[in-house]
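Dropping the structures in below, format is structure tokens.
Any read-out appearing in this document is the output of simple, stated calculations on the displayed coordinates, not a laboratory observation. Please read all numbers here as calculations on a predicted model, not as lab measurements. Cβ atoms are built from the backbone, for glycine too; each structure is taken alone.
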Structure 1
Amino acid sequence: MLYRLSDGTQVWIRPIRPDDKAELQYGLKRLSMDTIHKRFLSAKPRLSSAELRYLTEVDGVNHIALVAVSVLTGRIAGVARCVRLPDDADTAEWAIVVADELQGLGLGTKLIQLLADRARANGIRHFTATMLGDNLPARRLLSHAGAVLEREEVHGGLREVVVALAA
């Protein structure tokens, strides 16, 4: 799917593929320390081979991952994913990251909407996430997916959120 951001930048949004490993590793190096900290809740200098396999070799049912690829550069500009919880088939943990230079242009909103659509199509009815307590932009993204807040707790600087995905 071709999508145009609010500044005119165009990206292709598609499922992640195993051959995205090198680009995913390179994309991590292009993120600011602040964005890395918001996404991983700690420093993350590189992804291990096992992590790259886990992040790119997904089944599209229990682990769904979408990438936004810049039409201009061919570089990954964003990733959204959800992983079904092993003890709750209706719920998946979600995560998203958008390249610093494209934040605030609507890419995160589009990725979370498409991710929620795919999750619902695969029987996932709830998203859960642990994020920094002050990462309100990530929390707001859920409202763009038609999600309804069910539970939210803030403790130790972390925010735990559970939302119901709209039918």
Structure 2
Amino acid sequence: MTASTLSRADTPVAVIDALARAPEIVVPLALEVPVAVRQWRPAPGKWSTHEHACHLAVVHGLFLSRLDQMLREPAPVIQSYDPAVDDAPDRLIAMDLDRALDQYVTDREMLVVRLRALSPADWKKSAEHTSYNHYSTMIMFRHLALHDFLHAYRIEEILLSRAWQDPSPSRR
């Protein structure tokens, strides 16, 4: 396989496939973390497994809203989202993890169906984003797929960490 054959990563099909597969990786990974450790934070200001997993459920509404805006408006402006600024500090930790994971799976299935119905023109639709120099439907959902796997990676770091085997109160 060569780099030219891998150009499929810039296609809606590749992005949709990644989005469809993400819950199959994220959910079992989050549930593999022992219950007693799921809310353990590896360092001050770093999220726990619980927070990473709940965040994935929370952002679905944001991305669906952005998609609606991009398809509806002729010149959409997408506002940046920063959970550290835009959300209450305890929002994610206060969520029910099982409910959030179920919602993530359900919302993702609905999103994948919706994305498969988009036209080629819909995928090329562009927007102004307050943090990025260019933005489109394709970029937005490629970003979401990468975002899922970034949080999955952070969850796995926690799962594999030796530190939580004896988490002291100062590390929480």
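Source structure of the calculated read-out (mean projected area of the Cα convex hull in nm², for residues 94-157 alone, 4.6) within 1, 2: 1. To test your reading of the models, identify which of 1, 2 gives -9000 for helix-only ellipticity at 222 nm (-39500 (n - 2.57) for each DSSP H run of 4 or more, over all residues; to 500) when calculated. It must be structure 1, since only it matches.
Name the one structure among 1, 2 that relative contact order in percent (Cα under 8 Å, 6 or more apart) of 19 was derived from. Attributed to the structure labelled 1. Which one of 1, 2 has distance in nm of label points 7 Å out along Cα→Cβ at positions 22 and 70, as calculated from the coordinates, equal to 1.8? Label of the source structure: 1. 1, 2: which one has log10 I(q)/I(0) by the Debye sum over Cα atoms at q = 0.08, 0.09, 0.16, 0.20 Å⁻¹, as calculated, at -0.21, -0.27, -0.94, -1.51? It must be structure 1, since only it matches.
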